[in-house]
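So, here's a batch of structures to check.
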Structure P
Amino acid sequence: MKHPGIYYIFIIFILFSCSGNTGSENSGTIEITDMIGRRVEIPAKVKTILAIRSGALRYVVYLNASDLVAGVEEYEKKRSTPYLMAHPELRKLPSIGTGNYAEPELITAINPDLIFCTYANAGEAEQLQQKTGIPVLAVEYGDFNENIDVMFSALKFMGKILDKEKRADSLINFINNCISDLNNRTKDILQTEKPGIYISGIAYRGSHGITSTMSPYTPFEFVNANNVASVLDKRAISAVKGTFIDKEQLIIWNPEKIFIDATGLKNIRNEISKDKTVVNSVDAFKNGEIYSLLPYNWYTINFGTIICNAYYTGKVLYPDKFSDIDIKEKSNEIYKHFVGKGVYDDMTEKYGEYRRIMIKEKSK
């Protein structure tokens with residue numbers, strides 16, 4: 001796995017050592033550099049925060065700092081995601097704007113000590129800071145593919161500010177241990193012994209059907225699986241939204257096993273009821289080798305679910321290598337490390353359990 005985001009680790013070391021302590025003795029403030037290079041003066045002791053845009057609140061929960069949150073975006077109250085399942089109290093906080101939009105007037109009324117903001121350029125962060133009079137720290141989000149070090153740097157950056165450095169290090173260690181464990185279980189399996197597999201129904205701004213896929217699909221990568229879509233041009237595929245293929249291409253690939261993102265299951269059943277070409281042509285459908293996975297893309301990436309999906313994928317593909325893994329127990333362990341509570345039952349109540357799906361219908 002390549003990590004072009006490795007330079008962020010260097011940023012973390014210089015972030016606080018090279019930035020000034022302007023006014024720290026007299027006004028209790030420090031000046032730091034955020035993750036996009038802006039120098040911002042913040043309170044030396046942060047007591048209340050807001051976390052806006054995709055994934056920002058999730059990172060706060062990951063750092064066990066949800067008690068500092070003073071308000072949330074309106075849509076955060078409606079999402080069925082692990083961090084909100086584990087912390088339903090966040091849904092009761094004051095709204096800072098409609099939908100996913102944070103309104104400066106509502107932010108000012110809440111008056112937090114600072115704002116963490118993801119997916120913002122310098123101009124956007126500066127504009128929000130000027131409108132509210134509240135320090136805004138821009139945070140890079142990262143992913144579990146080539147930007148995993150960006151994710152780790154974000155946790156370290158926020159952890160330093162929130163006095164959660166040990167928590168950040170603990171979670172990073174847990175993630176690395178899981179990735180290492182998954183790799184060690186599967187790294188020596190010969191390519192000729194790996195079934196061709198395919199992920200379908202990838203959700204992005206709504207649910208999709210059989211032709212919605214992703215490569216690399218991180219749960220598959222973690223167990224060194226043979227993703228038939230790996231031949232696709234990765235430059236054209238988003239780590240979040242994936243891509244779409246032709247049904248004819250799926251027939252050509254003819255995967256032995258197909259995994260379905262649970263949010264796409266209804267769409268796929270509807271597709272199959274109207275057109276059974278794929279069902280009658282692809283071995284995975286003909287042999288009943290169809291399996292569900294939990295969705296992990298909602299307001300960007302839910303990292304804990306990726307690891308849960310990887311362990312279940314491993315159990316399906318290589319049962320002898322994962323015979324010691326009880327998927328419910330393991331998922332709860334993973335969720336507890338990420339969000340503070342084992343929410344597997346909450347996730348499966350919403351999306352269904354990890355399971356083999358009986359989806360094949362005979363042609364008439």
Structure Q
Amino acid sequence: MSVGAISSAGTSIWLDDLSRAKIAGSDKHSLPHRIAHDGVVGVTTNPSIFSNAISQGAEYAADIEKWKSSSVDEVVRVLTTDDVRAACDLFAPIFHNTSGIDGRVSIEVDPRSARNTAATISEGELLWKIVARPNTLIKVPATLEGLPAITALIAQGISVNVTLIFSVDRYKAVMDAFIAGLEKRVADGLPLTGIASVASFFISRIDTAIDQELKSIGTSQALELCGKSAIANAVLAYEAFLQVEASARWQCLHILGASMQRPLWASTGVKDPAYDDTQYVMQLLDTHTVNTMPQATLDAVIDHGADNHGRIRDHFVSAKEVLAKIDALGINLGHVTEALEIDGVMKFEQAWNELLSNVSSAISK
């Protein structure tokens with residue numbers, strides 16, 4: 001199955017990677033090549049991606065030298081927003097040709113603010129102003145503290161990518177927060193057109209966590225479920241999306257020009273080498289979805305494709321059966337997803353602190 005067929009199935013291909021070298025490059029891994037030949041119509045970033053790019057890329061040295069009299073936080077903000085702005089400009093034609101559906105580039109608020117609603121709102125407003133491109137998405141963690149920040153930013157007309165979603169219940173709360181922001185705009189007499197949002201639902205980390213418990217149980221019934229929980233969880237998230245999309249509450253907003261918040265499948269690189277490299281792509285195809293792939297996963301899709309694919313909506317029943325069997329074995333999915341959220345926020349904080357430390361070292365040279 002080609003990347004074109006994936007797009008035809010209704011799934012937009014975004015790249016979960018960004019660096020200055022990829023923006024300006026011309027080889028097969030560069031962003032211009034990905035856009036022209038590999039069907040890539042958007043980009044997501046996170047603190048880990050920026051940490052790797054800036055820490056390892058010599059092309060940042062001149063700007064670090066230029067801004068070395070500023071604080072480390074200011075230097076990092078300049079470097080990251082410059083990259084996102086440049087990527088937004090690359091995707092501008094796609095943004096305009098798709099009426100703002102694709103051609104989007106995400107930048108995350110400071111992950112140290114993930115548990116602070118006011119700080120998240122303030123950071124989101126600042127990043128939106130600095131990047132100053134309509135195809136930007138401000139990434140906000142889907143923590144309980146992040147939910148009112150989503151509503152506040154959407155109400156201001158700021159497009160949002162909600163990240164670190166692991167459970168279907170939290171995903172429903174994210175959709176509610178998004179819709180509440182639009183409803184506030186209606187109440188304030190403001191337009192709904194031009195506002196975009198995606199909800200980044202994490203995939204592979206679910207299998208990593210639950211497979212470990214299944215292997216500890218070790219029975220044939222348990223082992224047969226390995227590698228199935230993440231897809232099942234995502235399938236039920238998509239079912240929740242369709243229910244909201246069909247609701248009277250949403251239809252009222254749609255009539256006024258609102259665009260639905262699309263589910264985005266994140267963390268789609270497989271962690272277990274026993275699994276097919278493309279399983280978190282080919283088993284999650286359906287309309288109004290996005291799959292943001294790390295470079296290796298996109299290359300696997302391009303090089304090998306896959307025959308094991310089909311619409312997500314065809315698997316609602318089987319997904320419920322998988323999760324019921326996992327529950328019957330005593331594995332609490334809610335506890336797993338709660339732990340993954342805590343771990344996800346911590347890892348992004350660690351990556352951000354590592355980035356600050358590396359830039360600080362470069363400034364002091």
Handout entry: Among P, Q, which structure scores highest (criterion: Cα Rg over 2.2 N^0.38 Å, for residues 125-316 alone)
Key = P
Handout entry: Structure responsible for 15, with relative contact order in percent (Cα under 8 Å, 6 or more apart) calculated and labels P, Q on offer
Key = P
Problem - For helix-only ellipticity at 222 nm (-39500 (n - 2.57) for each DSSP H run of 4 or more, over all residues; to 500) computed as -17500, the structure of P, Q it came from - result: Q
Handout entry: FRET efficiency 1/(1 + (r/R0)^6) of positions 133 and 293 (r between Cβ atoms, R0 = 25 Å, to 0.05) - structure with the largest value, from P, Q
Key = Q
Fill in the blank from the handout: Highest-scoring structure on mean count of other Cβ atoms within 10 Å over residues 37-44 (candidates P, Q) is Q
Problem - Origin of the value 20.0, 62, where Rg and Dmax of the Cα atoms in Å was derived from one of P, Q - result: Q
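Here, each number is a calculation from the coordinates, and none is a lab measurement. Treat the numbers as computed from the prediction; the structure is a model and nothing was measured. Cβ atoms are built from the backbone, for glycine too; each structure is taken alone.
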